[in-house]
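The following blocks contain the structures, represented as structure tokens.
Just so it is clear, none of the values below were taken in a lab; they were calculated from the coordinates. It should be emphasised that the depicted structure is a prediction, and the values quoted were computed from it without experimental measurement.
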Structure I
Amino acid sequence: MTGFGRSEGVYQGKKITVEMKSLNSKSFDLNIRVPVRYREKEFDIRKILNDRIIRGKVDCFINCETLDDCSDVKINKELIRSYMNSLRDCASDGPEFEYLKMAVRMPEAISSKPDELSEEEWLFLASLLDEALDKFVSFRKTEGANMEKDIRRSLTNIGSYLEQVVPFEKARMDAVKEKYRKALTEFENVDETRFYQEMAYYTEKLDITEEKVRLGQHLKYFREVIDDEHFNGKKLGFIAQEMGREINTMGSKANQADIQKLVVMMKDDLEKIKEQSLNIL
């Protein structure tokens, strides 16, 4: 969800700079700073950013500075001299600098051109916004491509750990059966039918076949959503939650050290996936 974009240009003696950056957020949270000159267009600027960025904690700064050789300020020298002459007539004596300080505060001594935003200037600013947004989106896509590689690597790891569970399953069940057989040899008149009923019950209770199948399906579906859908971050988060349920159930049923080690490694990669999915639109 991180992003950065910057653009700048010169319009009629004014250097305009647009800069935006973002961090991860569940919604669109915009902090914008615009010069007074463009304040009337703030709503339009917010809409442009919202339509393109969609989600994230975004800071956007627009700056406008007048170039040194293109000042809009006008000093009315003749009027200031007139003010100073009038002030001298009102006072018997005094330093020229004091008269000047009072004169420049008089009406129309210093003026500027009307600060109205033309349609052409707004279109120029909008083009700078688009340019900065293009760079911003490009930055996000690069980050997203790297993120996708990490997620796919974690999915592959989980699938690999899931396959490694298989060799330990038969040994696990055989160990459980042998444990109960040894315990039963200590008793006389054991009901063999009841023994096999109990073994069937514990076998079903400890069986993780369904969890393995569902986890494999979730891994497949996760990849399909990455490949085929846009703005799928929330859906990927939901699938990751379901994967977590299956992995946790496998861990609680495992009752075998090697399987539980594999479950811990699955959880480690799943946490990486969950963290990354928060950054996906």
Structure II
Amino acid sequence: MNFPGIFKIIILSVLIVVSTVLNASIVVLNGLTHENLGQPGETYRGTIQIQNTGGKGKSVRVYLKDYWFSYTGESRHDPAGTLERSNAGWISYNPELLTLDSSETATIDFEVKIPDNDSIKGTYWSVIMVEGITPPDTTNINMGVRINTAIRYAVQIVTNIGNTGISDLQFLGLELAKENENNILNVAVENIGERILKPEISLELFDESGNSLGIIKSDRRKTFPGTSVKTTLVLEGIKPGNYNGVLVADCGEDHIFGTNVSLEIK
């Protein structure tokens, strides 16, 4: 059938068949954080233990990155040595590439040489990336594009220079919200000091008559200098109304930060 004056538009649909292969056979056995105390000029050593839990041999690549994160959910793995407090230049490790048979375990050795410099203080950190390598799959290429998703682990290498460095924390903001049937209070804090902090956030609420409704606590969250985190407090059983409260971030070792808050729960 002809349609005078109207262009015939032919839409060509291209179907790409995408399949994802999850490469999850490499696991880290001894934790994702290695935190140590040292003095300028000292050297310390550690190991990262890994295992191939898959049914086939697997190659692993090891490399260094910096790590930064924000309470907004943003996180970055920047090139090693990018951050002001990166210790990537202090770290050497071995091997950079290895292959594990099925069920085989292996050890990645690392060494941290702290510069002999009295000007360094506080906390420095970076991450050793442990990434399983999946070779390109050229089988069934006529079926379309095949995407292999590699799982990588960021093992944090944290160096504290003795007990030096200022510990300081700032409350960035509060946000009341709903989660399922409960009211929640999101609390954002930023580490504005020079040393790692692990704040436990707690809130004591008082009704309009001044009666305490108890203390609500969160789990501890780790913050490096220049990073921030968001903690959620569940206000379970708190009825609508106006409340005053005391918000506290307990970072241990007598490092406690607090502020007064007023909440209107609807």
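Structure above, values below:
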{"quantity": "Origin of the value -22000, where helix-only ellipticity at 222 nm (-39500 (n - 2.57) for each DSSP H run of 4 or more, over all residues; to 500) was derived from one of I, II", "calculated": "I"}
{"quantity": "Read-out Cα extents along the principal axes in Å, computed value 132, 40, 24, structure in I, II", "calculated": "I"}
